[in-house]
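All of the numbers you see were taken from the coordinates with simple rules; none came from a lab. Note that the structure is a prediction, hence the values are computed from the model and not measured.
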Structure I
């Protein structure tokens, strides 16, 4: 009779799915094994918003040439800056009241945050349709010393639809804390505008109250955007039960670290005559035990294969009660058992358990008591 030996393969298909396959050594039923996959998820944090004391900065710095609806750059920040989980050393400037980290949008009509529509990966001090009329300036400068430097972007622009009105604003990026300030120092008109920050996918954003696609006068105000702590946690992707194919699949689009929880407690087997024969043979000739024999023959947990094991299996065989004891092993344990099976008691080294958890392992094995790797018939035992 063939031992109930099952292995599980877990491998990424691209970065989109994880397929867990159960295969058997011999012909066995592969259904009824519960498999739960958990992913170690890193949630990119949003920003907390705080109303700061009005804090205008120096408007000195390197001048930047703009034109209508332009997005120019990139320019050096002067230090590494983390924005929604990504590190940047450069930024771009748009005429229409915002800076971006890689995005080249020059969109003039303000939108609501968050939105999948460009611009994304954006810090908006005053996103509306602005214009670089004669006398405008756009400047940036990095000041201070590491690790407490700051980048200040200063603007003096008119409105596209009102060239007689001006707006002055600043955006400040802080080294180390990765905080952001937006300041409006003066504002000569109040068209619809948006102020705030948004991530690169348009799924997370933070905006001051009343300043998300709204008409407001923000002159003399400073808001701070402080990144929240990274959230890391295990999240279940659900539990699936194998069918006769022995295959279950879980999606993993972000290629997270994973752990696999296997529950073989529902596996049951019926003892056959040949399996009884095998156990009795091993009881009479223990020197012939090898590989998995000890694990499939040692029933009662006393760490030896003896009369009590034969008696217990005989009870299952005679009554028809199913055998429910299973053990799970990872690849290194399996290799250890097979290579050194006769040197010492591996049941003691690797205690039997039908529920185990494995982190980022590709395969593991399930062994069922009484399901042996070889067949011994009655004639052999008699001889």
Structure II
């Protein structure tokens, strides 16, 4: 067994066996059937699963490599983008140097769509696609594990404890350095768990983990080897906004939020099929690190992500509603909102989106949209 076998993505020679396993997985076929034929699947689940299997076998019959698998996944992304977004744009790719490999570290708003959108942009621009870090807490279904590892995902073993956890983190650090030095790009979220409140902050502990396998170097030197590029992903509408508000409300009332075995899967599916509006992916510039303090380096990442975050009318509308309710009182913010020209169509879309949400969740949902505007304004960045 090779050193990284427990966490690495699948290789070309493993693809066919894994695909055959997936094509016999009832849960996987049900998910695909629901993706293509959502209405029919609820009425005729067995026949539609059979149709999904036939469709998949046709699509996958010539897939023998990771690259060919990525081509198939790109087709699914095309459909998802067509169905759930109004626009997909990017900026900052001129910052990327041809022939150089990067660790892209992004804000974390959606479990699977964050790396998927970054990957999609790189794929269509002709860059090497990503190796994607994903926590084992999200891999409770065997078919999800197979799907992720087929799509160049490697596993972050968060469920371990004590000495085993430390060993796994060192192995993870070693694997990420190995990827960069062997010609692979890597994506990792700036923190464990999504930002539920719209506040994007890098966890300094993540930066310490990235350097664990290179202890002979200073923190700054080790991280510089990875060519860190911050990425800001902006969703006009968060497909999981209500789910996030429910979690924040539970924490506020009970001190904690208890997940069940379907919570993460529900968030993944909602993130994939839910409406997102305009999605923008902004690539920052490679970090110039002249500090060994993880908090200082984290702040460098946060500054680029906040500066490059693309605001939409939804952010202004949410802040305006909080101001009108007296929950958020700020003269500078009020002036910015008053000067902003918000289209009536966007007001109506936002109103329709929140029309059925429970009142007790409203404040948390609105802060999730308002906070990026508030934080950009406080930091003095162009809105």
Structure III
């Protein structure tokens, strides 16, 4: 059941949401630049929550790098607000569901600081598990956890042999989202049409069709639309760059999808949107380093508030997005492995929005602006 925002909380929540969305946008930009012709789908919220849990265990310069990269005050101040934010975001209703799960995995003989464990359990609802990382069963256990936490959408987040022999702990976070459209696409109108790729060429996709009043914005750079979900505070935002414009001209729109600066207007839109099923996975080590967390993967790493002489071996992220005529189903998992060693108004005239070329998307909460998922879609 979703909790209610208290007016006195909103300024602090706004700061947390702004930090989450900015960090997520930076991650998306970095990944999209590294793979300019491939799809990128992430959960900024999953990655952010994993980073916040690690932040609780950081000391020295590693702590400073977390603070500067995440744009957050000290963990003891943000933990209670992250707890409230989780309570607010999670919900389960017949037409939509949002679930968020976290877990700490400890190797044999590992003793963690009680304060770190308490903060993970109390503020992030983390479950605790003991595993033998040297055994193949550790991989099976973690993948089974990910599969359950994502309603079967993501079945593998880690592969056999991926944990180093000296692995000491792992952190996992998973988010699952399902919702039905408020204005469903008409299945009988879905037909094969070309989708134009980066550079040149095209591929045929199943293009869905609907026509309704939506919150809509158009400027010299892009067409932007909000697609609400049925009886839900969540919505999907589509940002379609104009011909001749790139993601760089309009990617800031997905940082805060409810910003008044976007100035949506109620508009009758004839919308064409590709049916999609996209899987994405990546190692985030180089991304975190590029964003300013350089110590994490080196002997200089200071996670002494988790346990002495610990460093991060890898941070992996996986996401799967399904969009069809009924609605959206999307899930994401983030895993960190650690080793020893350190708008109201009058409707405008009807417009056409044909999403037949690369576009940006986000799924966000209309109350806070929190972005749960975002992506750069180049080949649906």
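Key figures for this structure:
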{"item": "Volume of the Cα convex hull per residue in Å³ derived as 135 - corresponding label from I, II, III", "result": "III"}
{"item": "Origin of the derived value -3500 (helix-only ellipticity at 222 nm (-39500 (n - 2.57) for each DSSP H run of 4 or more, over all residues; to 500); candidates I, II, III)", "result": "I"}
